[in-house]
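Please treat every number below as a calculation from the coordinates, not as lab data. If you're wondering where the values come from, they're calculated on a predicted model, not measured in any experiment. Cβ atoms are built from the backbone, for glycine too; each structure is taken alone.
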Structure 1
Amino acid sequence: MIKNYLYNLFLKRFLRKKLYMIGLSHILSARKYYSKVSSLSDVDYKVFSQNGEDGILDYLLTSLDIENPKFLEIGVGDFTECNTRFIFDRCSAKGTIIDCMNNFEEKVKKNVELWKGDLKIINKKINTDNIRDLIKNSDCFLNLDVFSLDIDGIDYWILKELPENFSKIVVLEYNPLFGSNLELTVPNLPNFDRSSYHYSNLCFGMSLKAAINLMLKKNFYFVGTNLFKNNAFFVNNKFDKKKYFNYLQVKSIQDSVNFNFTESRSKDGSLNYLNNKEKIREILECEVIDLSKSLINKNKINELFRLK
């Protein structure tokens, strides 16, 4: 038993290190082309991120000449697969990670060499009340370079509480199923849980249009999404787009929600691989808020989407 434990422990460390070295080699090689990048898809590359966020973040950070970024990521799991893990390992960075799970700190410590940087670990379910406390009573947001938010729920309402210019670069999860035309979010419910709100796991978060319009008010511009089309990237307006991203062509919202992945669930929790029209039909009775009309009034999905 002990032998198997030690084997698995050292094997995981070896594989993580090998993955890091391969990823670092690719990203360093790609940097020579950053000045001519025309789309974020050109630099989409996964090391420790869920999808291609690692490559995109390196492109943005390098373009803005940020060598040792300070980060805050809300929604990281056990820190093995998230948007700031590669930054921490690569840059010996200072950052804060927040999630809500049993033995969160212990799980993170098993997966990362903490001595490499300055990592603050907070085990807390973030809501619109305690995010205000975090802003006022900690240095998490002070001189922040990268902010990432992915909590599969009331992301819009958390974002709404943040001040203008709260970071240089921002990564936001959005729900591409909500389409390109509507400004939608789930209601700001206490202890929102994606699976509990609807068994399909399909009704959560905010639409891309809602994220873009809110970020405009926070003084950020949209630069694109990952290839998976569920994470959007924003840059603070103090970094002029023509100066820092002259060749970058930003795809339309419609292109950015044209997704193919499927994570819909049946009532028994199993994947059911619905197509996008079937996914909408699955959540027709779910309530969301159309932000173009109200911040309070709820509508059922079937009142907002016209399905043939």
Structure 2
Amino acid sequence: MQSTPAPFTTYGESLIRKYGGKTYKLTVSGGQTCPTRDGTFGPRKGWGGCSFCDVHGSASYFANLRKELPVRMQMEAAASAIKKRFKAEHFVAYFQSYTTTHEEIAEFKVRYDEALTFPGVVRLAVGTRPDCLPDEVLAVLGSYTDRVDVQLELGVQSLEDPVLDFFERGHDSQAALDALERALAYAQKLREQGKPKELDVSAHLILGAPMETNEGLIHTARTFNRLGVNGVKLHHLHVLKKTKLEKRFKTGDFALLTLEDYFARAALFLRHLDANIVIHRTHGLAPHPEELVGPAWSTQKIHPVELFKKWMHERGWRQGDLAGQK
């Protein structure tokens, strides 16, 4: 099936421009827990993780299977099929599951160091929470910009505090803003120091909470424009088994968005977002289909993206076409 041209700036295309060819993510399981799971921040932060998160800590299906292996072996297993099928030469070492910076710096630095020895790695990607990003962690990430580009993916999830409470994140929107501002200021400092590689700061959002508002989505887009974030990853709200959200969903506390309703939310956000900000993805994928409660389309990786692109084209909409509105 031929892909429809995207009416937004895609992550894949941005990597091709930067590295001269298709670049593939190798997802590595690094983090073991989160502050809302182990009680680091006390009962006020909650127990058992965020309301949407399953026992795998957002790890992909295959990354979860390999999580007990050393980093190098995880990457070799992930890369073997990609190399055979696509003759891939460029890779992103992606530490995604749980909160990868929620441990002693020396421990996660060893994993990052090992990942960067893998042939063809041109980028280190690290996912973490806004409240697990002290300046010492930023300094570690910045130290790698002598060798590779670093992609910091912050789990902002929302800039609406009622939504963050619904997700039981344990931090408010101001904590997310503070982390973004510090990370972006540090990235600028690295550029001024003449570092050969970049620290790229991106935000992860979950759209579809019942108390989410259109005004909030527009405000979030405009805030990202003002701050100058490099990228955004969108994820639709879906419900997995054995999560706090499953219990609420089954009692009728909230409804999930239809595919078209989600398209409307995502498009509203994208139309107010600066066209230069890279879109890492437009919807989520249930990593463990057998554990999905809903919506059913969460098990599809490509089809919803293609539908969304066509849906926006039919309406003549593009990323950033409303970014200049007051």
Structure 3
Amino acid sequence: MRRWVALFMIFALASLSLMVGCGKGEGDRGNVQGGGEVRGGGWMVEEGKRIDDPYFFDVCVVRLEDGSYRMYGEKEGDVVSYVSTDGLSWRKEDGIRMAGAAFPFVQTLQDGRFRMFYVPSKKARTPQNKVLSAISKDGVFFERETGERYIGGSELERTLQAPRVIATRNGGYRMYLTALSGPPEDELALTLSAYSSDGFNFVREEGIRLDPRETPLMGRRAAHAYPLSHAGGIRLYFAGAHAQGGGGILSAESRDGLAFTVNPVPEIPEIERGLGPQDPCVVPVPGGLRMYYGIYRGPEVVEESAIYSAFRGGD
């Protein structure tokens, strides 16, 4: 995974009814995709880079009570954060939100507190087949909660990534997560799910939610799915490739949150073969939805790598 590639390079050189929410960039306004372009899913790519840092990964955005936004992501094996009043221009906050953590997903609880779901980063030197959590009163200072929220127990779950939690219509909670297996040169990335009645203790559900080995998908990755509730059910945004539509950020629809139908047209298509968007975070904003995502060449950080965004009206 590219975050480990990133860390190696550094050392060598020196989360509608989502329970979370995710800009005029900090640096170069050049956009490898071209601002203003409308993509297959009706998304208008917004000009510039939201966060011009190629080593800031896997973001999750929460809309705060005052209407502003906080973005969480991994940087060098720790979770750090940025804040924004408009979702476009972002300012980095001081300090670390959670040390030794990767793939943060922050949920706003009914009592106003924030719960961060995450997996241990490589820096934590502990198995990465588990999902942990931390709690905060203000979304800035988090305290680790005891135990594990979920532990992978199958041969498909050598490594876990990107736990994303959404409320279900029966009052429970469902976690979608990416499971990695196989050797690095032929790694398989699937989307699985786990269910909880209390939002704290999750148990694996039978089956696979997204499997790249099953048509109409192709390749070895159906990863980092971000769930969004809508009137008809659940939509997952994820990184993968469609046999007819090509690769990029795809979407899939489900009425029950378990059986999904993949849409043939990518929401945000790849720029060229092997270079494209990954790690979507989709947030309801005034007038529609905003998607944040990174651009990478497979698992590698490249010159174009940064956090970008696209907007779609409605929904």
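To which of 1, 2, 3 does the computed value -1000 (helix-only ellipticity at 222 nm (-39500 (n - 2.57) for each DSSP H run of 4 or more, over all residues; to 500)) belong?
3
Given structures 1, 2, 3, which gives the highest value for distance in nm of label points 7 Å out along Cα→Cβ at positions 263 and 295? Present the calculation step by step, with values, prior to reporting the outcome.
Numbers: 1: 2.8; 2: 1.0; 3: 2.1.
Top value of distance in nm of label points 7 Å out along Cα→Cβ at positions 263 and 295 goes to structure 1.
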The value 3.5 for distance in nm of label points 7 Å out along Cα→Cβ at positions 119 and 191 was derived from one model only; which of 1, 2, 3 is it?
2
